[in-house]
Structure I
Amino acid sequence: MSTIKKDKGLDNTLKVLKQGYLYTSNQRKRLNTDVFETRAIGGNRFVVLNGKEGAELFYDNDRIQREGMLPKRLVNTLFGKGAIHTIDGKKHIDRKALFMSLMTEGNLQYVRELTRNYWLANTQRMENMDQVNIYRESVVLLTRVGTRWAGVQAPEEEIERIATDMDIMIDSFKAIGTAFKGYKSSKDARRRVEDWLEDQIIQTRKGKIHPPEGTALYELSHWEDYKGNPMDSRTCAIDLMNTFRPLIAINRFVAFGMLAMYENPTTVEKIKTEPDYAYKFAQEVRRFYPFVPFLPGMAKEDIQFKGHDIEKGTRLVLDVYGTLHDENAWENPNEFRPERFENWDGSPFDLIPQGGGDYWTNHRCAGEWITIIIMEETMKYFASRISFDVPEQDLTVNLNSIPGYINSGFIIENVREKVNRK
C-alpha cells in the first residue's frame, strides 16, 4: 500500500482558513493525489477524503464515527450541546426518526405555501425601501417562515432580533480552530435563542401554550426515546432550533440564487415557463456555490481506501465543496448548468451540500427537501412576481473565506410588483 502524502506543517489551521474552500483542492493539485494528510485544530492529524468514493466511505456508519468529532467551538455556537448532529448509533437513529416524522406531505406543502405567501406579502415593504439587501432581507423573512412552520411563538417585534441571533450562530463556522473574536457573541446569541425556545417547551408541556399537532414544537415536546424517556427541556430546545435553523440558513442560497439569475439571464425565463426548471436551478445553486466546507469523522477500524492504509482512530475530513466540484462526478463542474440535473441519478454521495448518505440512518439533513422547496418558490417569486434593478456593487464570491458570501449581499432597488392590468 502507498504512503499518504502530507501537507507538511505542525498546524495548518491558519492556512486552511486563508485558502478557505480551495484549501483541499489546492493541496490535491500540489501533491498530485486524491487523498492527503494534514494537521489542523491544535495540530491534530487528519486524512482528507474527496469525491463520491470518499463520501461513500465517510457515510458508512459501520466504519466511520461522527459522534464527538465536531470542533467544540462549532458545537457551542452552531449545533448546540447534545444536538442530533453530535450523536451516533441507535440514539441518533431514534432521534433522526423524530426529525423525519416532520417531513410529511402536509408539512412540506405548508412550507411551500408559507414561503410563497410571505414573499408576496413582503413586496410592499421592499417597494418602500431605497435598496434591498437580499442576504439580510431573506434571513428575516425566512425566520418568519421557519418559526411559523415549527409552531413556535415569535412576536413580530422580536423577529429581527431572532433573525440576527440565528445569523450570528450560522456564521460561527469561522470560529473553527482560531481566536475568533465573535465567539462570545455567537455563544450569547445561542443562549438567548435556547432560553426562548426552552421556555416554549416547558410551557407546552404544562399545557399553557398549544402548538398544533404535527409541528416541531408539539412533536419534540411530547417525544419519548426508545427507552420511554422524554428529552430534557434544554436538549429539546436545542433540537427544536435545529428543525428550523437550517431553514433560516437558506438565506445564503437565496442570495447565491439571485446572483446566478443575474449572471445567467437565460435562466429567468426558464424558471418562469418550464415546470421543473426551478427545481433544477435550486439543485445547481446548492451544488455550485460555497456552503459547508468540510465535515469531520474518525475511522472505527483499519481501512483500505484508494490504495492507502487508514488506521483505526485516524481523524478524517470529507471535503464537501471539493466533492461538489469533482470532475469525476460532474461534467464541467465550474460551470453553472441547471440542466445537469435533468438526468441526475439522485446519488446520496455526490450532491452533498447538506450532508450525504441515507436520511433515516445517517447525518444527511432532514430539512433538505425544505431547502429545495423554499428555493423553488423564492426564485419563482423573484423571476415572476416582481421587477427590480441591480445597481453596481461588489458581487465577488470569495472562496478563500469561510463561510462563503457575496461581498455585497446582493442588492436590488426600484422593486415593483408585476401586475397584468390588461
Structure II
Amino acid sequence: MELIAKATAVVGGTVAFIRRLGSPSHQAFGATPDIPEAKKQGIMTLKMPAAEGWKDGRLPTCAPGLKVNAFASGLDHPRWIEVLPNGDVLVAESKEQAGPPKTFMDHAAQATMRRVKAIGKSANRVTLWRDADGDGTAEIREVFVENQNQPFGMALVGNRFYLGNTDGIRVFDFAVGDTALQGEGEKLVDFKPHGHWTRSLLVSPDQTKIYAGVGSLTNIADQGMEAEEGRAAIWELDVATNDARVFASGLRNPVGMAWEPVTGKLWTVVNERDGLGDETPPDYLTSVEDGGFYGWPYSYWDRIVDDRVEQDVQKVANSTKPDYALGGHTASLGLCWMPEGTLPGFGDGMVIGQHGSWNRSKLSGYKLIFVPFKDGKPSGPSRDILSGFLSDDEKLAYGRPVGVTIGPDGKSLLMADDVGDIIWRVTAA
C-alpha cells in the first residue's frame, strides 16, 4: 500500500501539474458563478496534502477582531458537533471505512485519502465534553456512546436522542445532564451504507420532524440508478409516527443543514461530481423545497447536462437551480446559521466548513467561511473566518474543517478539525 501511495503521489502530482497550467484563474462562487466548460478527465486528478497537524504552537488564521483556541483536543477524527441545552458538547468521532479496492483507480484514491487520515479504522463513538469552569476549554471528557457504525449526525427532541449512523437512524432515551447513553437504542430508519457515508441530522423548529442527509453511492450513478435508490437525498422523519420519506432528491452529497429564520426554509451544502475539471461543477449552498429535485446525476447547476450519464430529459427540465456556488471541489460539509451579534464584524448569515479538495490541480477549500444573508437570501461575497489550514506549497494539511455550530454561550463558534483532531473555538478577540 505504501508503494501505491508513493506511485500515486508521483503520477497524481504530474497530472495535477499539467492540468494546473490550464486551470481557471477564478473560482465559481456566488449566485451567478462563471462555471468553465466541462473537460472530461481520462485519469481523475488526485492531489492530497499529507496530514501534518498543528505543531510548535501553530494556530489557524483568524479574521480581524477574532481569536481561536482549542476547546477540546486529542480526539480521533472528530467530524460533527451537537451542543446540548445544558452546554455539554457532543462530538462524533468516525471516519470512512473503505471496502476492498476493485480497480487501480480505487487503490490510488484510497492511498491518496490515507495521506490525510481520511480513511482507516473508525473510532465509532461519540464523546461528551464539558467546560465546567466556563473558561472556553473543556476539562471533562466522557464516552457518550460507542460501538456505533460510523456515527455522524445527532439530534435531541425532548428526552429522545437521535443518532445518524451510516446504516440508519437510531434513537435512545436520554435526560439532559447525563454523560452517557444507556442501552442499544432502537433503530428507526435504514439507510444504505458505503459511498458517501455521512448521515447529518437536523431537527425542525417545531420539533416534529428530523431531516437527514444521505449522499450518493458513486460519482455519477456509475453502478446504475437502482443502487442509488434512496440516496443523494434529504430524508424526513416524523418524530411522532417514525414514518420516513425522501424530502428532496438529486443532491449528490448533502451534508450540513441549517434553518434560515426569515423564511423558515431548510438550507444545505452539497458536494458536486468529479471528473469535469477544477471548477466544474461548483459545490453549492441552497435552500431545499419539499419534493424538489436538484439535478444529480443528469445535470448540474442550471440544467447543464452531464453527457457521461444516460439522460432523463424530464428530470433535467424539472430540476431546481441552486442558490449559491461555493467553488469547485471545496468539499463544503459543515453548515450553521449564525445570527448577527455572535461574532464582531459579522451580520446574519451561514457559516460553512470547507473540508478541502483532493481532486483538482490547485487545492481549494480548507477554510471556515461566512456567507452573508439578507431577506432570506445570500447577499454578497463570502468572507474567511478561519484559514491557514494548508501550507503555502499545498503539501501539508495542518487541519481540515468539518462540522460547525454555535457555541453554548451564543457568542462563539465551535468547529471540528479532523486532521488536527481538535475542536476549535472562535470568539471575539
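Rule-based calculations on the coordinates, nothing more; no lab input. Note that the structure is predicted; figures quoted are calculated from it, not measured. Cβ atoms are built from the backbone, for glycine too; each structure is taken alone.
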query = For which of I, II does distance in nm of label points 7 Å out along Cα→Cβ at positions 65 and 297, calculated from the coordinates, equal 1.4?
reply = I
query = Out of I, II, which structure matches 3.3 when distance in nm of label points 7 Å out along Cα→Cβ at positions 33 and 185 is calculated?
reply = II
inquiry  = Starting from the value 18.6: which structure in I, II was mean count of other Cβ atoms within 10 Å over residues 57-64 calculated from?
reply    = I
inquiry  = Matching task: 72, 54, 42 is the computed value of Cα extents along the principal axes in Å. Pick the structure from I, II.
reply    = I
message = I have 19 for relative contact order in percent (Cα under 8 Å, 6 or more apart), calculated from one of the structures I, II. Which structure is it?
response = II
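On Cα Rg over 2.2 N^0.38 Å, for residues 153-192 alone, which of the structures labelled I, II is highest? The partial results should precede the final answer.
Numbers: I: 1.28; II: 1.13.
Of structures I, II, the maximum of Cα Rg over 2.2 N^0.38 Å, for residues 153-192 alone occurs in I.
Using the calculated result -2500 for helix-only ellipticity at 222 nm (-39500 (n - 2.57) for each DSSP H run of 4 or more, over all residues; to 500), pick out the matching structure from I, II. Walk me through the intermediate numbers first.
Details: I: -13500; II: -2500.
Answer by label: II.
Out of I, II, choose the structure whose coordinates give FRET efficiency 1/(1 + (r/R0)^6) of positions 41 and 73 (r between Cβ atoms, R0 = 30 Å, to 0.05) equal to 1.00 when calculated.
Values: I: 1.00; II: 0.20.
Of the structures listed, the value fits I.
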